[in-house]
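So, here's a batch of structures to check.
Only the coordinates and a few stated rules stand behind these numbers; no lab work does. None of the values given here were measured: they were computed from a predicted structure. Cβ atoms are built from the backbone, for glycine too; each structure is taken alone.
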Structure 1
Amino acid sequence: MNISNIKEEFPIFNNKIQNNDLVYLDSANSAQKPQVVIDRVYDFYSKEFSNVGRSVHYLAVAATNLYENTRSSVQKYINAKDKNEIVFTKGATEAINLVANTFGQKYLNKGDEVLITELEHHSNYVPWHFLRKSKKINIEFAEVNEDGEVTLQSIEKKINNKTKIIGITHLSNVTGAILPVKEIVSLAHSKGIPVLVDGCQGAPHLKLDMQDLDCDFYAISGHKMYGPTGIGILYAKKKWLEDLPPYQGGGGMIKEVKKQGISFGDLPNKYEAGTMATAQVIAFNESIKFLEKIGIENIQNHEKVIVDYAVETLKKNNSVELIANPKNRGGVISFTIKDIHPHDIATILDEDGVAIRAGHHCCQILHDKLGVPATARASIGVYNTKEDIDKLNSSINKCKKIFNL
């Protein structure tokens, strides 16, 4: 991999931030976009635009074909059995809400339990909380250990005969821990329990194979995979999509509408009501091509080198405390600096063109468990180098100097 050549594909790195070269360490929040993705959005709107699945004129048919081509590309990329197991949403948040809403409507009753973990992003907690309010269900939390991991044993400990579904992250957006998803799914299925995986952090960094993982649902965020905002993916096994009710009503998801009743469209139309984010879906195909061109194994290997170097470098920096030490870590490193608020850290780093995130990262339950209100987070993308980590470390030292540490 030639990282310099890869970085040149991202036009944002041609810009100066605070008169400095941009060091972008916030890809867990949202990844930057290669030129091919940006161009594809422009080309569709300027040369090919039409609504999909409605009209029969040339532009409409061509747009529909492009839209469906992306569905086929996603199917191949994640190794789903059927392209109709791919549902487009406006983001991973909507994908998780779709599952919680439809599964909850049909299968959850008072006293039933949903098992999630203390690592979960709010997007994989709040939708279940709505059901706790409306249907009087209970939510159980598998506990995180001192290394910032959730183990198979911690999941198994919480399963009981009231557990109806398990929702887990693939890769924590705070500790970087990669969960043993395949083993958790196997355990859950042995007890007849379906599993939803929040793949927001997993999809950009790990090889995905739905036949190997065998999960029932997998949620993906397009903008974290170097794609446009406004596009998410829900993978769901066909049996669930056929069984669960629709999520939203409107044009495109119906087959027949009469005064006496309504019949719903075939999969996946049943779950894609209204005019979809057509340009974003079509441009997301370029994101997949971009990842396939580099190779996800190459990306994993490169990011492991960078994250290992970052951990080693920051561990040597006095006053810097790394949050968690998972044995199997993705490209996320959260940290604190003694006596400096994370927002101050991020502001000072920004003066050097170093972009990180500070806060609770939409994981307040985990931060409560860790006993810290907020952390600073550096997250790795395909364009990052060891030099970026050196710049991060240098800016941290500047931050310490300002605060006389």
Structure 2
Amino acid sequence: MAIRERLSGNEAVALAIKQINPDVMPAFPITPSTEIPQYVANYIANGKMDTEFIPVESEHSSMSATVGASAAGARALTATSSCGMALMWEELYVAASNRLPLALALVNRALSGPININCDHSDSMGARDTGWLQIYAESNQEAYDNMIQAFRISEHKDVMLPIMICQDGFITSHAVMNIELLEDNVVKEFVGEYEPEHYLLDSAQPIAIGPYAVSNYYMETKMGQRTAMKNAKQVILDVAKEFEAISGRHYGFFEEYQLEDAEYAVLIIGSAAGTCKDAIDQLRAQDKKVGLLKLRVFRPFPAEEIAAAVAHVKALAIMDRSDSFSGNGGPLGAEVSQALYNAHSDVKTVNYIYGLGGRDIRVEDFEDIYSRLERIAETGEVTDQFDYIGLRK
């Protein structure tokens, strides 16, 4: 039976971690971390979890300890945000290349500088090529649900990759929303026990973890990671289907909102999708055929599926909450554009940067974006291929 509760996104993820009850959670419980380690530490102190909590001296150490625990055969995770994840940079690659199925609860916040503590996606998007799975949430409910599914995906024998569960800093992490929780025993049965086939401390099968890879082997390692990332696509869908059976909530690579007959569409990640939905509802009341594709899974990147989902629209705005500074838009814009090119799509696209450093994006902004898309479709001309939305005049 579903349990109705009001929780912040940080509380929701921490509760999911309590229900999963991992073996080890190293964390650096101070800025630039999050409230998540604090909540988990309280659960442990109050006897509600038997997870080994390891307070460490830095975020680099928290990921190092998580890597070590996972390599030793433990179910391990950590949590952080922003520059905290940036300090983990070296270890992110180590975790992925060693094929360790650990988890990171990431609260998306801007990277310095200038110094800023508010939401954007520059932290996780900067890590898009580290070899981690990445799943994003629009709401507190989705953050909770994604965390419950995380280990089932990353620990699958055909995957064995670390997973990053992302939510928007302050917008969902600190905002309190109504959500539905699963009962502890249901989560425990769904997640199951972690029984690794190979691990560092198995005396019957001694192995080395993270050895030096000479040129003869390095490329094959990367090919193995690539294959695992490809395999993860089907695993993500399979786990989501099982999760729907116990929760009634459906998940896939993305959510389509009023997209089926849309002529103009927005593609976006994260909490701003909710604001876009409000704009869509208002425009639909004016008989405007507008829609949304909200991307949930960024790694592995569902290129073919995205291209198929938007193939019928006349114009598409790809929205990035970070800038790659390539001069050609943001990371999501680049990858979606490539997906459409590979699919020989003739959809007119624009790439807009929004919400950096926590800048608000409003319903009116999305209404303006849809107006731009309508003009592009009517004229066939794209005059603002790359633009910032919401700049101060």
The highest value of distance in nm of label points 7 Å out along Cα→Cβ at positions 157 and 253 among the shown structures 1, 2 is in 1
Note: mean count of other Cβ atoms within 10 Å over residues 141-148 at 17.6, derived from one of structures 1, 2, originates from structure 1
Computing P(r) over Cα pairs in 20 Å bins from 0, in percent for each of 1, 2, the value 28, 57, 14, 0 comes from structure 2
From the coordinates of one of 1, 2, Cα extents along the principal axes in Å, for residues 109-316 alone came out at 70, 44, 28; that one is structure 1
Relative contact order in percent (Cα under 8 Å, 6 or more apart), calculated, reads 23; among 1, 2 the input was structure 1
Structures 1, 2 compared on distance in nm of label points 7 Å out along Cα→Cβ at positions 69 and 181: the greatest is 1
With distance in nm of label points 7 Å out along Cα→Cβ at positions 5 and 245 computed for every candidate in 1, 2, 2.5 is reproduced by structure 2
Matching 0.70 (FRET efficiency 1/(1 + (r/R0)^6) of positions 149 and 261 (r between Cβ atoms, R0 = 35 Å, to 0.05), computed) against labels 1, 2 points to structure 2
From the coordinates of one of 1, 2, distance in nm of label points 7 Å out along Cα→Cβ at positions 61 and 349 came out at 5.3; that one is structure 1
Across 1, 2, distance in nm of label points 7 Å out along Cα→Cβ at positions 77 and 277 reaches its greatest value in structure 2
